[in-house]
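Asks: There are structures below to look over.
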Structure I
Amino acid sequence: MRLHPGSLLSSCLVTASLLLAGPGCGKKDVPTIPEEIVGSCAYHNNFAHGDQCSDYHGNWTPEQAQADCDSWGGTLKMGQACNLPEVLGYCIFEKDGRYLATSLPGSNPDDCGGATRGCEFFARGAFQAGPVCGGVDLDSSPGITGPGVFQQPVQRCEDPKAGEPQGLSPGGKVCTWEMISGATEPGRKFKDYASCDRVRTQRPYYPVGAAPDADRVDPRLQDPSYVAELGWVRSQIEATACGCCHSASAPKGPANWFLESPGNFVNSFFDTGIALGAGWIPSPELGAYQPSENNGFTRATPADPNHTIFVTTDDARMRRFFETEAAARGLTKAQFTGRETAGPLADQLRFRPSACTRGEGVTADGRVIWHGGGARYLYVLAATAASPTVPPNLDLPEGTLWRIDVPTSGTPVQSGTVRYGQLPAGLMQRQPLVGGPPALQSGQSYYLYVSADVIQPLTRCLFTAP
């Protein structure tokens, strides 16, 4: 049981060790932890960029605790508990009688809301408040998890680099969406025509080591046919935003596999990455452009969930390459049955709201009420609408009546300060594009979805219009 509190995925490809397991999300009851402690593991959390510590309780054997701690690169102390000087609280997990209590260090009460969301929504644990958060109203705490504010995609059009042919857009420009699912024109490099800094706000990025023995001598590099296909795969990846994190040029180092890995770069993949490339693990929750909008590139969508995870111009060819790689490793499709690319994103895509229970909704005078703190995204949708997830194709589901966004540099809005259909100064209305939303019908049910940032929901429930 390896648990990563607060993490989503490093970028466009998730390795086996980063997959979150377990059903459901949202507020959970804190379980009663057995008093006897097996030990504790002190380690450095690359996602949180800080030192953390986890206590092992219950049915952990010393061997299991040691193996789990080793997977974090941590130091195990048998029979001793964590003793961090200040903690916001603890993210608690239980599986098969084994309990893990991860200390969330901090001393600022403003961070309590973010710690709670990171634990309960992203990591699917139960948050137990520590002394710092013990007296804090988590509904009003403004803390936000993740790598800063999510920057929405923009399309950048540039002149071609010296020595490169004219672009395919008007005026010979090369136009590229700055998005994790974006791609520049085939044969060019994404990082030459778009901002990787923007992309890295759209997925938590942090360095992760390559698969063991990644730089081994690979005799397949003597086969011209294999080398040609490997070169095509590399060129496809270089044209997409995957190269922003899976490269030695990434700010803190590559996220697992990387294009410059010595020898055959595909050997730096974990087995799960190979299965994702083969399309054996569905990945529609990551978002995708239509090929006509993205220089001919696309990836998995709800209508085509078994597309390779890679953004590519030729799905069949890409999947065939990774299926061949899987066969060379002795992997089978059955080994990955039921696996998901990113648990919280899949959960959100499937989520169906129930009735609001704490007065959330739109009041008779039009005020929008929610719980959980400041918001950057506010939706009112038809009761049957799908839950919003990520751009470019999953963040404005059919049935969205009204959506307003706080700009990246703006201050989140608070509950009760926004009135339905009235756009506050400095905010942006994404739906409808022109004019106001339709009037709410008295007695009819609607879906209120409010989030602190992309995939950081605060309130998501059904209310009845007054």
Structure II
Amino acid sequence: MQRRLPRTDLASSPPTPGRRRLAIAVATLVCAGLPTLTATAADGPTGAVVSRGVTIPAFYTPPGELPDRNGALVRHEPMPLGLSLPGLDGRQLPGTATRLMYRSTDSAGQPVAVTGAYIEPRSAWRGDGPRPLVVLASGTVGQGDQCAPSFTLEHPLVLSGETVAFGYETLAVYRLLATGAAVVVTDYVGLGATERLHTYVNRVDEGHAVLDAARAALEVPGASVTSESRVGLYGYSQGGGASASAAELQPSYAPEIPLAGTYAGAPPADLVSVMKGIDGSALAGALAWSINGFAQSDPELRAVVDANVNATGRAALADASTMCVGDALFGYGFTRSGRWTTSGRSVSDVIASDPVARAVLDRQRIGRLTPAGPVRVATGTQDDIVPHQQARQLAVDWCRNGADVSYDAIVLPNLGDKILTNHLVPAVTDQGTAVAWLADRLAGRPFHSNCWTMPFQP
């Protein structure tokens, strides 16, 4: 089975200076010696899917029926890590990986297959109690099946004539493993598991997928985590929204999970604000992923899209639906969404003027529920992609709800308007602090909220 959709005129437009800078950045990654999967367009084996020239193994194709219980394993298999070292005893460092498929429930209440990967670390856990577990919710990787985080853990750099995918979360995964915690990575709904499109930034789908990944980890053969293991959630950008949503939903959806702490970096809590930040930026293609996902899951929004998106926009939405971040940077970087609408207005303006569309995105607002356990929200004050102020507002909202919140504003100079640097650099500079903070929660060390300072912080 092959999903291939036509490219649009946007993809072939002359490269802007911003796009040239992005090309240099990706070329630098290619030359850094990462293990690379190169592919050509070809039909895969029975049950496999070919997405932009990359064959997705049949493992990722869901069966006709799923188990009755959320978090139940559907299937599993050993998975080699693309970046690993042999240990003295022959076992791989930093750990042993298992590819997973497990059941979750989507925002419509329907059962759905989700894929991911569990990694049993070689590092010993030196804290009290059983080895803890961290669920890593990946940042934005794209909407094509070949972009799945579990797939890029095995293939850190995926290149074909049509796609560029890279596993940029690998460093965070390995730093978490080094603390002695086990890590399970979720592919979210629709990434990897090939029955539907990825429902990008859908807070319920993402939150459920994160929590059910924690449940699925307990069923992995040979896993050292138990039902008594403390659980931490870790995510930045899209992952920050997913971990934040999971923390809110845990009391009602998965109360048995002993949630010890949540790191939510640069969370997209208010999608109307985030859409404005993304529009015209290097990550403009993410607008298409968001529209595609919500149009698939919400018939009301699908009608709004059908009424307001022109032929160029429809072609772009179809094209982007199989793209990874690298593809979208080259194909749609710095595109203004007014090119995709019948009126020439931006997508955010169209949504603002339509009460049905506004209601759909309003239901996606994170911050109206109270998260379980301590939460650390961190956001760069110069972030112009996932705007700083809406992320800070999430911390304020949670504080008002009585949550235990640690809020950190990451103060950096302006590193370039709309070219992703103001969004990405805080993820790197704060990563060590974020991992250490979460490790403290997993070890049961005391936590002190700074909600009382919120009115005075930037």
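Asks: Which one of I, II has Cα Rg over 2.2 N^0.38 Å, as calculated from the coordinates, equal to 1.02? Don't jump to the answer; show the numbers that get you there.
Replies: Working: I: 1.02; II: 0.91.
Of the options listed, only I reproduces it.
Asks: Let me ask something additional. Quick check on the output: 16 is relative contact order in percent (Cα under 8 Å, 6 or more apart), derived from one of I, II. Which one produced it?
Replies: Here the read-out was taken from II.
Asks: Here helix-only ellipticity at 222 nm (-39500 (n - 2.57) for each DSSP H run of 4 or more, over all residues; to 500) was calculated and came to -4000; which of the structures I, II was it taken from?
Replies: This figure was derived from I.
Asks: Give the label, chosen from I, II, of the structure having the highest value of FRET efficiency 1/(1 + (r/R0)^6) of positions 349 and 373 (r between Cβ atoms, R0 = 25 Å, to 0.05).
Replies: If we compare FRET efficiency 1/(1 + (r/R0)^6) of positions 349 and 373 (r between Cβ atoms, R0 = 25 Å, to 0.05) over I, II, the biggest value is for I.
Asks: Next question. Using mean count of other Cβ atoms within 10 Å over residues 205-212 for the comparison, can you identify which of I, II gives the largest number?
Replies: Working: I: 17.8; II: 28.6.
Comparing I, II by mean count of other Cβ atoms within 10 Å over residues 205-212, the maximum is at II.
Asks: A follow-up question, please. Given a computed value of 4.4 for distance in nm of label points 7 Å out along Cα→Cβ at positions 197 and 333, which structure among I, II does it belong to?
Replies: It was calculated from structure I.
Asks: Given a value of 2.8 for distance in nm of label points 7 Å out along Cα→Cβ at positions 101 and 317, point me to the structure among I, II it was derived from.
Replies: Of the structures listed, the value fits II.
Readers should treat all values here as calculations from the given coordinates under stated rules, not as data from a laboratory. Since this is a predicted model, take the numbers as computed values, not measurements. Cβ atoms are built from the backbone, for glycine too; each structure is taken alone.
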